[in-house]
Structure P
Amino acid sequence: VGAAAALEPSDPVFAQYREQGVLLWRGFSYNEFAHQCFSTASESGKGRQMPIHYGSRKLSFHTVSSPLATQLPQAAGAAYALKLMKKNGASHMATHPRKPILSQSCARDGSVNGDQHRSCPVVACFFGEGAASEGDFHAALNFGATLKCPVLFLCRNNGFAISTPTSEQYSGDGIVMRGVGYGMDALRVDGNDALAVAEAVRAARDHAAEHNAPVLIEMLTYRRSHHSTSDDSSRYRSKHEPDLFHAKSDPILRL
């Protein structure tokens, strides 16, 4: 929700299956969630998607896909397309009823000045630290950096890729340093602090729009629940561990 608050309504979003907060912030209704979960005829995909694979054309939210990390290169490609459209002076209207996806106030070279960067779209891509172990992650960051695409790579590091802890996924200083390795600006933020996340994403979004450049943000958080209804997290962590997190770092209690 903090990240969603910092984006513009017309910013295209490529998400995983944990971004319901982004949809709620943009106006996706509970009825729309239910129609998607139960694959009814009233759902925009007409029941052709798995449950929790949401999408909304009117909210600039691309449909979630099942294969891990596929949204990353898609987001880099979409951001590159936006850059080319700005450079060519194209003007296209977003599906959002009140916000143009591209604005004539963007300079032909894609750069912007002052507050104009709020009217120039930036792609937001959400993923977990488990997806950062996929090859698509590295391809996307390399494309984003070398092609200088206005895209935010937003990593939710919740400590587990299903049952695999981060200590078994990588060594080194987390995901944030990978952005530095690809030559892009990168920062880490307390993902349990909604206001801090909003501030970090807002600053990163403005930078991406103003300079036509990607930014990687690692949001450190914790997964309190099981990975899914088929998962029993007590098999790979203490039953009391989630309660310890709740007592110290629950995002709602910290507001």
Structure Q
Amino acid sequence: MRKVVVIINQLNEAFKDTLLTHLHRLEMRYPSDQTPSFTVEILDSRYHPNYAELKRQYETFKQDFTYPVSIKSVYLDQYFVSDKVGNVNGFTNNFLGTNSKSVRQNKAGNKTLMEIDGSIRVAINHAKNGQTIQSVDYANPGQNHPIMRALVNQDGNIQVLRHFSTTTRHPEYDDYLDSELQTFMKVQYDSKGLRESYQFTKWGLEVVNSEMDLYMQWILPEIDEDTIIINYNRDFDILFETASSQTNIYMV
């Protein structure tokens, strides 16, 4: 049974109809005595601010296929190492350390400010409902700008931890964290606060200078000589032309 690798840039019902049409055409182009003719592996390189929601979208999307379908996400596959929720709370307590008992909390709109000795150390940014945490800023004593910013999903877990320069206030690097707060990917910024390098640290892969090169480190191992590739992501076209000798590639 041949494998069809599908590289996507969206995931909705309209796209499902398009994909099913293209898979049907492939069945006619590559006739087989086996039923089903293919296994389908969908590769998703998109970042999503709420991994649990993206996981639910995957389960919904996989319904109604007559082929065995799997969906792999470069982020989800590295993030879900446990079922822990609310890890931002422990991270915040560790940041405050022994001072956590002397914290004063103040409400300011959709923010919760945590103050120690007159200095705001933590600013929690809530959604409009006033409950869900969206991000948390962490500051050193006496400073009014953050040294770190945590981007938090609806499970209360930190997905990205951004580190700022104390002098320029520009971002220095982002740590993409798993559910146990271990870094699986790092993005480095230059002195102007622009992204300059990327690395899958958990996999021990080399540093690269573009997002596309980063994602190709993940995609290429999924492909062999017999793999049929359907690429819906225009950004990858040139990389497939230069990085792969594949002939069974369909740029859609």
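Assuming 7, 30, 36, 21, 5, 1 is P(r) over Cα pairs in 10 Å bins from 0, in percent as calculated from a single structure, say which of P, Q it is.
Derived from P, not from the others.
Who wins on distance in nm of label points 7 Å out along Cα→Cβ at positions 134 and 150 among P, Q, i.e. which is largest?
P
Out of P, Q, choose the structure whose coordinates give FRET efficiency 1/(1 + (r/R0)^6) of positions 62 and 142 (r between Cβ atoms, R0 = 41 Å, to 0.05) equal to 1.00 when calculated.
Corresponding structure: P.
As an exercise: relative contact order in percent (Cα under 8 Å, 6 or more apart), calculated from one structure in P, Q, equals 20. Which structure is it?
Computing relative contact order in percent (Cα under 8 Å, 6 or more apart) on every structure in P, Q gives 20 only for P.
Which of P, Q yields 3.9 for distance in nm of label points 7 Å out along Cα→Cβ at positions 6 and 46, as computed?
P
Kindly point out which one of P, Q the value -6500 was derived from, the read-out being helix-only ellipticity at 222 nm (-39500 (n - 2.57) for each DSSP H run of 4 or more, over all residues; to 500).
Source structure for this number: Q.
Where a number appears in this text, it was derived from the coordinates with a stated rule and is not lab data. For clarity, every value in this text was computed on a predicted model and none was experimentally measured. Cβ atoms are built from the backbone, for glycine too; each structure is taken alone.
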